[in-house]
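Asker: The structures come next, written out as structure tokens.
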Structure 1
Amino acid sequence: MPYRMPAEWEPHTATWLAWPHYEKHWPGKLEKIPFVYAEIIRALKDGEKVYVCVNNAKMEDAARDVLKIAGVNFTDDQVNFFIIPTDASWARDHGPIFVKDDAGNLIITDWVYNAWGGKWPHRNDDIVPQKIGKIFNYPVIEPGMVLEGGSIDVNGQGTMLTTKQCLLNQNRNPNLDQRGIEKYLSDYLGVKNFIWLEEGIVGDDTDGHIDDVARFVDVGTILCALADDLTDENYACLKKNYESLQIVRDQDGKKFKIITLPMPGPIYINDARMAASYLNFYIANDVVLMPRYNCPQDVTALKILKDVFSDRKVVAIDCVDLIWGFGAIHCSTQQQPL
């Protein structure tokens, strides 16, 4: 059957989160991370439902306590908790990728999840889409290919952004070449036009996810990360990505409008550079959530996003602690289309 993956800016029923609990992602900082999620929920709850995976009733109680302390008031119609155990909280990658069939019915695609090439535990994460499908009685299809939600971005009309560093990595699908991977993405996500950038940014534990370097913001516009500092170790790869985007075409053969976003100042934890990027924003029904890193570039990035998303409120959320777990806001969220 023909399937289509809606673009992120299309109407949502809900946003999925997985309550943070895995201390090894934030050693010594875990107690701060739930309060970042509280800010995400605060910003989302009035515009769409928020569905939160928790490991058990005790974790739900703890999450409710955090929300109360943070002053996030909500109704049961706004925020719902589901006992769906997870290994980690990166819902973008292990959560369901929703598609629609030609009749407009919502279907879950459940791709193989191997925690970015087996870097972390993932037994529970890999079966999250199946559990969500069972709870909501959605059909679930299993393509049988390794894929994470943060490794792709679509404009909803047949064009996809991704990177060779990630999707062609031997720790994902060593039995498939580029053409084979494109066949799966075409069959199950409705992609007919592929934009392959080379690589992602330094410090990215996911091997180059696209949601740190380039994102669609409407059918014909792409936001692209660009470093101003020639000495920045991301300068060369981001410049190459930018140059590549100047010549690509959309599904109808038209050029894209390319808008650049600055990179934040480098963030180091234990001498390791974190994969901090403003491109890791999330587009919800009436808000856009932007990661903030408490550096001068925050102001410029916020202004650009406000200009681009003039129909939505842009909310900047402090992600200095969150990024230590190798992800930010987009990594933490997964949309369920209307």
Structure 2
Amino acid sequence: MKKITVLLIMVGVMALLVGCLQEENTTPVVSATENTLKTETLDVFAMDTYMNIKYFTTENSDCSQKLQNEITYLESIFSVTDENSDISKINSNAGKFTVVSDDTTALVKKAVEISDMTEGSLDITVYPILKEWGFTTGNYKIPEQKTLNDLLKNTGYQNIVLEDSKIKIPENFAMDLGAVAKGYTGDKLCDIFRKENVKSALINLGGNVQTVGTKPDGSLWNVALKNPIDTEKEICVVPLSDKAMITSGGYERYFVGKDGKQYWHILDPKTGYPSDKGLLSVTVIGEDGTLCDALSTALFVMGEEKAKTFARTHSMVDVILINSNMEIFITENLKDSIQMLDNFRYRIIA
């Protein structure tokens, strides 16, 4: 679903850093007032995606190992396939309480809160259905309706019980934090940068982009949004500072069934089928990476009209919607900063 030069390009990402295009493939210029800074980069494959982190720091400061350790740790507790992770232990111990880490408790609690906020459009208990479709194994198939009906009986975020550092799900349930884990990881990496007094950083976790401060020269980070139909091109560029920009779209992970139809991995928790409600991609921009990650999925599931309504009534984030007619809708706060490309035009979600 799902990351150094001034133009950041990576296979499978949904958003990428773009600086001044004429500076492509050159080393970023650091002004004379910032000549004590050096550029550091960290490339990691984790959480089933390529991650790239770029930051500017003093000669005597290098927090790459701390970043690497944090990513490794969070993957080890959030992974649904690692039998030693918190999530796997919760799933294998379904019906009973499982003691988990503070990070797992915090993230599951937040996921449940966002599920409430979005009226169940986000639901971290649909993992068995995702697995049945083959999105976790690569053995794709269109499930029988009876199979989906049976699996749906054992889903529902409302059945998750949190008690201090313990979590319980009912028997035959299973959860997966794939819709929120990268956003949470980005938030934790931003925390490390701030503790290390790093004031300029770009975090790209397989397309989940988060920024710390501005570029060293004081200009904003420019993050581009991919064209969901032609992913080699971009729709627009959004200047950012201390914000996350996270996109979900059906073009990221999908297969073509025997009926010739595309089936993607973003499932509607109410039906068990890929959500197909008129949207090609949803981008959410805000200060909270976990929230943006979760909402990009939830708004895609809601569909165009409900996503617009949500955007109108929740001003803590900005939203870019692209519908199946390639019409682009943005929240009003973006109109003075967004830079449209290739003659694309937008409408305001008023």
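Asker: One of 1, 2 was used to calculate distance in nm of label points 7 Å out along Cα→Cβ at positions 149 and 245, giving 2.2; which? Walk me through the intermediate numbers first.
Answerer: Numbers: 1: 2.2; 2: 4.6.
Clearly, the read-out refers to 1.
Asker: Which of the displayed structures (1, 2) returns the greatest value of mean count of other Cβ atoms within 10 Å over residues 173-180 on calculation? Walk me through the numbers on the way to the answer.
Answerer: Numbers: 1: 11.6; 2: 22.8.
Largest calculated value belongs to 2.
Asker: Something else: For Rg and Dmax of the Cα atoms in Å, the calculated result is 18.5, 53, so let me know which of 1, 2 that is. Display every interim value, and only then the final one.
Answerer: Working: 1: 18.5, 53; 2: 20.1, 67.
Derived from the structure labelled 1.
Read-outs throughout are calculated quantities, based only on the coordinates presented, and are distinct from any laboratory measurement. Bear in mind that the values here come from a model prediction, so they are computed numbers and not experimental data. Cβ atoms are built from the backbone, for glycine too; each structure is taken alone.
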